[in-house]
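The data blocks that follow each hold one structure.
What follows draws every value from the coordinates through simple rules; no lab data is involved. All figures in this text were calculated on a predicted structure; none of them were measured in a lab. Cβ atoms are built from the backbone, for glycine too; each structure is taken alone.
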Structure P
Amino acid sequence: MTNLHPVVARVTERIARRSKDSRARYLDMLDRETDRHSDRSFLSCSNLAHGFAASGEDKPAIASGRAINLGIVTAYNDMLSAHQPYGRYPEQMKLFAREIGATAQVAGGVPAMCDGVTQGFDGMELSLFSRDVIALSTGVALSHAMFDGMALLGICDKIVPGLVIGALRFGHLPAVFVPAGPMPSGISNKEKQKVRQLYAEGKVGREELLASESASYHSAGTCTFYGTANSNQMMMEMMGLHVPGASFIPPNTPLRQALTRAATHRLAQITRKGSDHRPMGKVVDEKAIVNAIAGLLATGGSTNHAIHLPAMARAAGIIVDWEDFDALSAVVPLITRVYPNGAGDVNHFHAAGGMAWVVRELLDAGLAHGDVLTIAEGGMAAYAQEPVLENDTLTWKPAPAHSGDDAMLRPVTNPFLPDGGMRLVQGNVGRGTFKTSAVDEQRWTIEAPCRVFDTQEGVIQAFAAGELDGDVVVVVRFQGPRANGMPELHKLTPPLGVLQDRGHKVALVTDGRMSGASGKVPAAIHVTPEALAGGPLAYLRDGDVVRLSAVDGSLSTTADLAGRDPAPPPPPAFGMGRELFAMFRNSASSAETGGSAVLEVAGL
């Protein structure tokens, strides 16, 4: 086995030292829960009767207590393309479970909202905290203690992190994530981006824009760009929570169904009653978290995971911060270019070698831990293989020896960039994340007068009025978790892209979010402390010179902020249910610690 890169080893050791006490408490909890809730025998007859009353032909098996019973937690709805395929999964999985003498029940459902639908509108302010709701809903679903294992059905932005957080609190049980796959490729991403910018400039109308968007997002399955949803799928492979190679197989195909069948069978095998017990809380350890970060960096994945990964890690008693991301980014090279970092989408990525290639390259270079417990036999090496159907039998073959498209996928020895492109920037304006992998290196340092806004609508109005037509650092504040739930500001990408294309030096600085779908404009995002918490952004004024540099890791201003009063925050939001989420906003942690209210209040 290749020796582990010394920086990867050091970061892992640092995380383990920092997490020693909290991880020990977590593992103690797993032991206690295993003793108390290892099977259904502790339930009374009345409790059990309630639990299997509607189970039909599975009732005798569940009642006996001998059969393995799998709990399905599903994010199904048929409004969102990524989750629509899940409608038929439970019935299929019940049949697959019966094949091996097991049973399966739908334990509960969790909400699944889409940033793509709510982007730029009031509903987006519920998005980040939907992750906490999903975690809580997962806990409710599993609270009945009827289950020997967890089958987790979720794909998109907050759904997978929320499922991970909730399921980890039941980490004495094994868990398998069951994906549904991406939709077929539509129009080219370059064409879609062009139409968006033309619309921002007023050169095409809404009808042309809608036609373009509909040609891109056009059928069942995950959106095909490499944003947060598809980064989620990559991370589930890197953390060993998928059947190997399951991430990017399209829905409604024989191979997709074969992988769902394999996931059901394998989950039964790794229960305590099975032959190969692998509880989730032992699978998700410090090494698994480091592997997820390495995969994120190597593939140019979503910056949203600078928030989600610390939150997921906290649920397992593991403490991760942005310095860990920064240190790993310095040594993990960028070996993929998937839109918005490249021209092709995740279907092209999979065809070129996909996750099997990425895992093989990282393991061979010592940039990921191979000696980890995964839901698959063989540790991480199992994920350096890709699934195929041969004579209707599911099998796996090694990753291809050569990239199928070196404009999209390259070896570690010849990367697109020598680093992972996710850098920590900090200074007297705060501490944030700069994703360099999508930004031309000539724009990694921007120094210009700033224009300060409290809403993204204010930016769009100023752009339309021609007020931003020059070198400018656009500051959008009061967008953090405690202010308004930290909505994505992806709606700003087209106008800022237009300004940059006109030859201006442009950057964005915000305590809000931008996802892996964000574009080519340099940005310091997730800036902490956020403005509402008294962060420096609250003291900036129009015209202050702000410097953002990924080269030296700086986020600073020459202005003297000490003698100023902070800007007043906007009033609390009402409408679209935002008032119901006030308890989450009031209790949320910082972006660097995961932006979670549930974990913060729980003291995790």
Structure Q
Amino acid sequence: MNDNRLGTAVSPYLRLHADNPVDWREWGPDAFAEARERDVPVLVSIGYATCHWCHVMARESFADPDVAELLRRDFVAVKVDREERPDVDSSTMAAAAAFTEQLGWPLTAFMTPDAHVFFAGTYSPPTPVGQHPSFRQVLGAVLDAWRDRRGEVDANATALATAIRQGALDAAQDEPGAPAGAEPGLPSVGAIHDVVTALQRSEDTTYGGFGGAPKFPSAPLVEFLADAGADGVAEASALAERSLRAIAESELTDPDGGVFRYATRRDWSVPHYERMLYDNANLLAVAPRDQARGIADFLRDTLRRPDGAFVAAQDSESTIDGRRVEGEWYRRPLAERSTLDPPPLDDQVLTGWNGLAIRGLAIAGARHGDDAMIAAARAAADAIIDAHLRDGHVVVRSSTPRGVSTAPPTIEDVGLLAEGLLELALVTGQVGYATVARSLVDDGLRGALDVDPVLASAGTATGEQPQTALRSGTVALAGAAAMLGTLTGDDTYRAAAVALVADRARTGVERPLGHADALGLALALQRPSREVVVVSEHPSELGVVAFGARRPGTLVLVVTPAQAGDWAASGFALLEGRATKDPAAYVCHDRVCALPARSVEQLTGQLASS
């Protein structure tokens, strides 16, 4: 009898498996209690709705009645959406690293009823391929170990869980000591600048970007290079520009402007065709005008919902001539696509990923003078605040048209949304976004986030792990805290930012790929503080010049006189006494301001000398 329990799931990925003959359960204490009662291992299969190889494994193995019967008899089978449950994915990935260097999705892990991993891998074919065993062979080997070598299984699982627990504890502790002349705990500015030299050596000078195949856009790394370039490292700017140009001019960018997740070849050709909100949102923050407008058009035309929020992704596969195929729709000319059914959407609205889109659209809109981008950022912010927040606190991580997920909000949701809302507040002058962001930052700094009960009981909650493709929620929380410190005059926010980012930045000096965002913020935290406040009743050239002056350590805010009064009344001390009637720009250092600039020439001169 089929006992698949995914039919009522909110996650689109889980619902894709609701018709499998496998007795799937959702992640939670009940699944592990069942395994404990039956004395069987737990198969945990992790993927996401637009993952091509997840689709392949589902068709080859999870739709097979014989495989389903084997799983029904000898396992408790659990499906996890890595987008809905990044906490579970992070913990499982940490354990899987002990068994394979080829981490990715689908991720297949086997756990004890205490939720300790004792074996893990990724995609398994239905029949053996070379040295790669079939999925049935993997299941058989796991069962043999479970039945015949239980003591060894339990010992290894416990040892691995202990190592994960210790790693999480180590990551949470600040290491003592710092280079002379550096902010305590942060790597020095010189050490951060030296990272650029190391990255130059790893550049693919033939095709652009970094490394060989597969090749990823690595947006956080490109943004760090842009920051280092704005801080005076000329070769960093050139490296960022070459990387962005390679992405824009290659097959990785679709003619409609959207960017694919990665290319399977070194020359950026043969993309892996799913398109993720986070890649495109990340790139928006640094892309030049035409590239940014193409990405913004893709977000508007493809991923945007009627309420203004953005869904998570578009699939790599589509149905053409009755067949489900990868990439074919994207390979057709744009005019022909309109006659075909497009690839489906992963229709989850994720709080953190929308925060990233809000940030990218706000920054790009201000830099390129594009009001449509800023309007899109505002619509997304309003939709998320309305549906995912209550009284200034994140209460929903993921929602779909079918309902609200029970998955707890994570540091990604709090940090990325707070940073996005603050960037939007700086661009629009709307203090309401800043007050919500302040509430979110206060929540994040208090550690007011729930830990999954299964991971808590197992002692394997890792917290957020470094990522190469997605801006870290921890770093974003630190960035938002740093901005709040500047706006409010409360230096405890800045101290919190340093504490949050220091360990990641120190690690990033040696391993920049997974910590590039931390390096960028560590650089900003050590540069002279500069605040540029433009007060004008109507949009003016002063604001355009001010936003063009962004660099590490510089905060730019444009407000009307009435808005300036609202900010001051809401506790943002930087705006006290700024509600002037005539257009004025204030260039300040540590909130001590020069005489107001009344013309573009005066502002340009003050910026050049500061």
Structure R
Amino acid sequence: MNPIVSAVTDRVIERSRPSRGAYLALIEREAATAIRRPNLGCANLAHAYAGTDEDRDAMKADGGMNIGIVTAYNDMLSAHAVYYRYPELMKLWAREVGATAQVAGGVPAMCDGVTQGYPGMELSLFSRDTIALSTAIALSHGTFEGAALLGICDKIVPGLLMGALRFGHLPMILIPGGPMPTGLPNKAKAAVRERYAEGLAEREELLDAEIAAYHTKGTCTFYGTANTNQMMMEVMGLHMPGAAFVNPGTKLRQQLTRAAVHTLARIGARGDDYRPLGHCVDEKAIVNAAVGLLATGGSTNHLLHVPAIARAAGIVIDWDDFDHLSRAVPLIARVYPNGSADVNAFEAAGGMPYVIRELIGSGHLHADIPTVAGGDLSAYGYAPSLQGDTLSWAEAGETGDDTILRPPSAPFSHDGGMRILAGNIGRACIKVSAVERERWTIEAPARVFTDQLDVLEAFKAGELERDVVVVVRFQGPRANGMPELHKLTPPLGVLQNRGFKVALVTDGRMSGASGKVPCAIHCSPEALLDGAIGKIRDGDLIRVNAAAGTLEALVDADEWAARPIAAAPPPAVGMGRELFAMFRGLADEAEKGASAVLAAAML
């Protein structure tokens, strides 16, 4: 193993020893004593079986696994619309191996792309906690020996895992739906967005461009949080190998889902290869998730999601671990917004089988983790294909396009795409994989806002036509649910294109598609918790230095210490935001995952 990856893994294991031990004891106790179908009362079983006709006799005989399907299906969200027929087909495939399947429950699946820049986005991060709770409710009936988790997008996969890991004695497989075919290239779409921000394009042109980019069922094709989720499930060994980026509606996609159902039936407690989820998600798998994130230039949202998933399994990973890993893990993929290619081109160039094979070979990924497919992670260095109707895997070849994928020996960058910043403003993270190196350090006067819409108005009024560090605060989990501020990307990009030095500093989030403008995000402590970001005043000179890992207000130390925190705006109401006051009140800091349910459960 790479010595830094090995050292970080050792630290995570040692730091997690008490909590991981308690977690493993929990799932072992649940495996031995939890409610199971043979122990349920007859009336309880009758209720559980009443909704099915074809499988009732098989369930009554209790001869095989009953698979609980937890689905994020809705047809408002393109990535999840593909799941419409999945349960129906999965029931057929379960019968092929003597198992049965039922839809255990549904979880919400909101689309950040729809709510971006609007009040509904303030529910986005806490939808992850809601999904975790919904998953727990779905699995609470004690009638399932395993579970298939159907989810793809931003908060859905982390939420599914956070809930499912509390039932870690059960085997589970995550089943993706795949990305939509390529439409209008992401770079062309971004160019229209910037032209619209400058007033050079009409709304109709912008709408046509957006619809041409997001044009059918499947995951969006840029490498944002949704597709980073799929990468992460592969390097953690929680998908069928090579399942992440196969397009919906193809025979290969269907056969991979069929294989997942068959595999799930095989790895149950009654089979000969028991692989419970809680043992598959171990410390090495969590480090693999972080390494994959850095090696592929993935979404900054996973600086929240990976720590939260880890905590649900009794594992503690922090931003310092990511920072150390980032200095050792090579960037071997360029996918938009870190390059011009989309995920379909990435898949065609070799995709995840190539990435995993190469990173195992260079000692950056732990191969020795228990995966849901059987064996270890080395099986994920093989790409799936069909020979007639027969599914098989072949070892990944060399990169099909070295502008998209390169070996660790000749990477795009010798270190990863993230940095942790620290200074008198607090701790924050920054994604630098798409930022030109000459923009890694920005020093400019601050302009302070408490609402992203005010930033847009200031831009339109010409008030930001200068070197500027835009500070948007009271955007943390306790303040307003930590919305993404992706609407700021086009105007800040326009200012940068005009030759100004521009950066963003915020205790909120940027999109998983954040790109060329340096953004110090997730600033912690947040302003509402007396974080020093609340001390910044208009005109303060701010230095964001990704190279040195610093985030500083260049203000006299005595004056800085004496400054009060600015007053917080009142809590927003409407669009259901008031219903999430409990989540805001309980949420912990960004570095721990910004979760209310994990904080409340003292995990």
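Tabulated values for the structure
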quantity: Origin of the derived value 4.5 (distance in nm of label points 7 Å out along Cα→Cβ at positions 87 and 567; candidates P, Q, R); calculated: P
quantity: Distance in nm of label points 7 Å out along Cα→Cβ at positions 351 and 423 - highest-scoring structure of P, Q, R; calculated: R
quantity: For 0.70 (FRET efficiency 1/(1 + (r/R0)^6) of positions 327 and 543 (r between Cβ atoms, R0 = 41 Å, to 0.05), calculated) the corresponding structure among P, Q, R; calculated: P
